[in-house]
1. Can you say which of P, Q returns 22 when relative contact order in percent (Cα under 8 Å, 6 or more apart) is computed?
2. Please compute FRET efficiency 1/(1 + (r/R0)^6) of positions 89 and 113 (r between Cβ atoms, R0 = 25 Å, to 0.05) for structures P, Q and give me the label with the greatest value.
3. Here helix-only ellipticity at 222 nm (-39500 (n - 2.57) for each DSSP H run of 4 or more, over all residues; to 500) was calculated and came to -8500; which of the structures P, Q was it taken from?
4. Work out which structure the value 3.9 belongs to, where distance in nm of label points 7 Å out along Cα→Cβ at positions 41 and 73 was derived from one of P, Q.
5. If distance in nm of label points 7 Å out along Cα→Cβ at positions 33 and 49 is computed to be 2.7, which of P, Q is the source?
6. Can you tell which of P, Q yields 0.98 when Cα Rg over 2.2 N^0.38 Å is derived from it?
Structure P
Amino acid sequence: MRLSTGYVRASGYAYKVRRVLFALTKGKVDPKEVVRAAGELNQKIFEKFQEMGVAKEDVVRITVDFDISDGQIVWDYDSLKVEVYKKSEEERLAKAMEEVEERERELEEKVRAIEELSLNIKKLVDELIERIEELKQEHTSLKLKAEE
């Protein structure tokens, strides 16, 4: 089985690990075993955080495989993966997203203006075609009158 916390602030990882583990093992393992195994995993994750320099305000995503053997949760620590998104990167990402959104708004405005211009041009073309048709009809009726 695999435990995955999804995105969570580093400060709240332990609670999330415990909650997800309870959900994954409901009816399969004694709740006391879930608490024990979550505590063991959380200690390993904490050590990994220290090695990686993870700050409590950083965003993390943790995944790890495990098995249930004789009513016990056995972690596969080789599969433990901690993705870290630094707060400073998050702020840069937020700023970049603001710039992208601003450019998208500008693009939408320009597209709207071009669409409006296109509609005006179509109106003018329709008017020109209508006038040409009127001229043709007048010319044809003049021809017919002249032939009489």
Structure Q
Amino acid sequence: MNETIEKFGYPATLLRELDHWVILLRPSQPTLGSLVLAAKSDATDFSGLPPEAHAELTQATRLIETALKSFVDYAKINYLMLMMVDPQVHFHVIPRYEGHREFNSVAFEDAGWPKLPDLGSAHSLGADEVDLLKAELTPLFS
């Protein structure tokens, strides 16, 4: 796996692996259910991914949207390709909703709603929280 994938906690945060992509639980949660969709390639430009990786995005986004709709009943979903610090191709996947969602007695408010997501007011998951949230989400990605 490339360094970007490892930075986001792989393998501890892995929810689903496809041929060209991994779906990871985002250790910093601006909204409940935030993920990282990362290309397994070492490409640092979206256009540098092989055609098969682009084709597989349909499957990856369908898995993500089905799982997160079931889990947090989002109103919108944002796929942010920021790549300012972490070089390999990846998206931050932020489910958006009005108000808050609760998990493990923690309230996760969408502080940016209805505008841009507020990545700075994210809840950083501890190792136990990663394990609990991963256990809850993983079956939704089957």
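1. P
2. Largest value of FRET efficiency 1/(1 + (r/R0)^6) of positions 89 and 113 (r between Cβ atoms, R0 = 25 Å, to 0.05): Q.
3. Going label by label, the one that fits is Q.
4. Q
5. So the calculation was done on P.
6. Q
Since every read-out is calculated from the coordinates, none of them should be taken as a lab result. From a predicted model like this one, the values you see are computed outputs, not experimental measurements. Cβ atoms are built from the backbone, for glycine too; each structure is taken alone.
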